[in-house]
Structure formats: structure tokens, C-alpha cells
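Next up, some structures in C-alpha cells.
Quick note: the coordinates plus some simple rules give every number you see, no bench work behind them. Fair warning: this is a prediction, and the values are worked out from it, not measured in the lab.
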Structure I
Amino acid sequence: MSMRNFWVESFIDGRKTLLASGPRGKDGEMHTVIKVKEEGNSVEAVSIVCFPTDIGNRIVVRDETNGERIYDRVFTP
């Protein structure tokens, strides 16, 4: 069985099973946004983007409240 280039697993209180998945294709991408309630509004807090590059699989995490890149790494397959 081949391994996908990206995979996410999330435990969510109240759910019986993990929320888990990844891209179907070997060159697939994944985009995740975590939102939070702030002062009665839904606010995008953090975004996670996973995508393949010529040199490896890259993951970028961004603080959406100020646009700051807080994590950026390329993993060699």
C-alpha cells in the first residue's frame, strides 16, 4: 500500500471517530483553515497549506490574524 504525500488526523470532542483524510493523488494538495469564535464572530485563525514542490513536500502554516508565516518546511520524500 502506498503512502499519501500528506495526511491529517483530528480528534474532535463529541465525535466517535477521527476526522482523517489526505489527497487522492500523489501530487495532491491540502488546504485547512482553523476558525475560532471571537467577540461573536467567526475568525480565521490559522491556515495550513500542504503542496508538493520540485524538491519535496512543503507545509506552510500561517497566522491569519496578521498574515505571518509561522512555519515553513520542505520534507524530502
Structure II
Amino acid sequence: MKHNIRINGKVQELDCELGSDILDKNGHEIFEGNLVKTINIQGERVRPVVFKGGKFYLKDWDMQPLDMYWEENLQIVD
């Protein structure tokens, strides 16, 4: 993913993935761009993780915040 950062007053574009500091049920940190399976009472769904407006979301029509899920209900699939 492309991100802009400022280093010594100069804006530079980097190709990198941001870590969410949120772990899946296997203890692995979830990064932007990962495909994550969520498990809840509505069943299982696989969605990509995106970073938008300073927060991590599961990309879908409703953009659910990643931090609303319990660790044991998240699993990286890619």
C-alpha cells in the first residue's frame, strides 16, 4: 500500500503495510491488506483490512472497525 510520510519536512511516498497492533486468534499481528476471517453469530466472512482516517477497518459495504472484534474471532487467511 502507498502511504505518505513527512521526513525532515519533506513528504515522501512509501510502499508499506501498516501494522494494526491487533492480534488474531493465533497471536499474529494483523496488517493492512491482510485477508481476515471473522466469526460471529451471523457466521464466517472473509474481508480485507484497510487503513482509513487513522483507523483499521474490515472492508465491506459498512466498513466495520477491526478493533470491535475479540481476538479469538479473527483469523488471518492469507
Kirkwood radius over Cα pairs in Å: greatest across I, II for structure I
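Compare relative contact order in percent (Cα under 8 Å, 6 or more apart) across structures I, II and report the one with the greatest value. Spell out each step's value before the answer.
Details: I: 19; II: 27.
Largest calculated value belongs to II.
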